[in-house]
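The following blocks contain the structures, represented as structure tokens.
Every read-out reported here was derived from the displayed coordinates using simple, explicitly stated rules and does not represent laboratory data. What you are looking at is a predicted structure, and each value in this text was computed from that prediction instead of being measured. Cβ atoms are built from the backbone, for glycine too; each structure is taken alone.
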Structure 1
């Protein structure tokens, strides 16, 4: 049988119609479906077996895929997924992402997609406007916070090396002496991973914290910078840590950096969105004085995976890090940017379509309203935790994360970690709501994050009810 893809073109419209109907059915059920289904770990196995010698065509393949996906997919796009600080996909963001696949643009070189490159420029300008960052900063869309941190820290590494008279991107990491990097205990794994990929080292960051939570010790930071005698250094400021949503004192870090010749990189994977809400705006005051700032699109922007963005004050550093050449590369420059030479990917999905689409659809005020609504839901959750005699609030609510644990009356402190660990697993397996455990000040705890545009007060109330219900069962079966 000749199963050449070209012969399947007559079935394309029927296949896309099927996908549209299947998608509508799936999305319609998001608000009522459990987040995790019983088939979550087995559904994909039905798609296994030997590679077919002859295929059965697009409609058969996509029908099988949709059935397994509906059965097994974690409803991370739904309103009760509180794990990992992951948002859903707004209607405009989802529509833009579908068009991204249909148009299938490679936004690496301008010649490959002038439309995609120009739209990325516009989307980046709109994001800078949304976050009140200087319009002259450079920027690039990437896959998420990890690669955004990589971009910002790669530019920091290049600046640091140039301060020592070395072009590290030409000469290689072997030409470097140890790079002094400072951060609080709030540093995220994605930043640490980026430091490893850059050859700076995952274990080389000097953590200057003043307590078990990891809060920054400003005096120790200043002492560490002063000990360098004016030699350059890199500071990683954390705008929203993942256990309780707390922030490093970014303005004070920027002030210290200006006195001691340091680059300030701000990891604002979700915390950068605090700039949209007047009540939280103070958390990122002065951030425009940093040297690089990043955030994540598939978090609070609520566009589909994968999307992130990195902004750099000195735009000339981006091509210095990521620039390359080949005989067939053409174009480039400020008027016709080649984004393949401004970021880590050469072949690049046109992520700007989803970003532009959602910003065009809802604007600054729509996003401000969403963020403010989520902050109100976080306060509602914290209030219910504080009122319950079997729950314990472990940290003040700074933004959209509520850190707490189950603590029924009469349970010894020594038993609480095991109880909460078992309860966390029960929550995931139950699937009505979804979040896991963390370690906070040495305690096993929960840290649900409210970041999905669909989430309502009813979802928050269900979270409390499920935790208390499953917690009582965990105590009874201990």
Structure 2
């Protein structure tokens, strides 16, 4: 029998706020253990929670970015369980009246190559609710230590429908979701810092069946690649179990990245095991249309919409557009450069292929915010190429100097004498020399291999140290080899 996998994800995202969910104490990564705590975090007698308005606002913005229905009124519930990382022995969350319902995340399944656009579709969401995070346990051979610095941090849980069917789709979902959340300033989504965590619910069923199979929840997925690897292993494990006549049980399993396998943790809890009830210390939250409109007004264009606009309005190829929209600051940099003039296609090409490469090789890394070359500087460089003052090859050298010194491109070109040569008489002499030195390539070109002529062009550019006008060189070479 052939089986298919059905996957749903539960994604926990720490919100980018200054203080915790129900108290004014700050939250940040890297502090000494148990320093960011107070009576509310530790649930000391008499302490009462106060709702963080900014956390509610950011949660609403997530719902708007993902096309959710925003509840007019939501309420708070207590999820009861006893575990050392929860100082209250319950978690304040939202059960039956969450802040956001429905919605979807657009994903892209990659094409055959980086330059080829993949297929797009929407993955449906069930809900998004707001809650508080718990502490962090660190386990040793015989002991466990608990750090409550993270406890009480604002956390949203994004729950999908069982609407993914492969490990690659789960990977694409998390990649797209993370990009949207970072774009919107909702969270930094750094999985190494615990700002984005994911549990996967996986079941398999006979192909063609509409009934879901036995659900297994997979935990300890510490990276987006880890999600893909863990889900792929679990799908294969379940298929093997059933094909050998075994049965599956509803349980929670742990992904062991070092061993590349999942192991059983416990049987899966049901909702009634948590004894949810309304929190008596917190009033429901009402969301007005005016507040929604105010929050929507400051949201950015979502990445895939931006990519489509770059392709349709600016004529960019998919390869350049997909690189630009991978980071909001990078896309903003590009748009600012376009506003100051210059060809969008040339600007995109220089950013995606040259600027990012140079930044990666320098001390600044690839953080565009620390780049010495401002958008108007890059635009000025591109204009020099458009006006045939310098070639693309020389422009790359000028860009490297701009990053190193911060000088203007025009000044660098004048100071180093890098202006492009368009003297046809001088260039024709060099082209004749190039043809004579590359007889085999010329013969292949005449026999129908158009790429063979690149050897002749390369000779000319090398002889002129990249200063020859490529357009004039092409015209001269094509005329000479046709004689």
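Hey, helix-only ellipticity at 222 nm (-39500 (n - 2.57) for each DSSP H run of 4 or more, over all residues; to 500) derived from one of 1, 2 reads -11000; which structure? Each step should come with its number before you reach the end.
Details: 1: -13500; 2: -11000.
Checking each candidate, the match is 2.
Assign the value 21, calculated as relative contact order in percent (Cα under 8 Å, 6 or more apart), to the correct structure from 1, 2. Of the options listed, only 1 reproduces it. In this comparison of 1, 2, the computed figure 31.3 for mean projected area of the Cα convex hull in nm² is attributed to 2.
When you work out mean count of other Cβ atoms within 10 Å over residues 330-337 for each of the structures 1, 2, which one comes out largest? Present the calculation step by step, with values, prior to reporting the outcome.
On the way: 1: 13.5; 2: 20.8.
Once mean count of other Cβ atoms within 10 Å over residues 330-337 is tallied for 1, 2, the winner is 2.
Starting from the value 3.0: which structure in 1, 2 was distance in nm of label points 7 Å out along Cα→Cβ at positions 42 and 458 calculated from? List each step's numbers first, then the result.
On the way: 1: 3.0; 2: 7.0.
Considering all the candidates, the number was obtained from 1.
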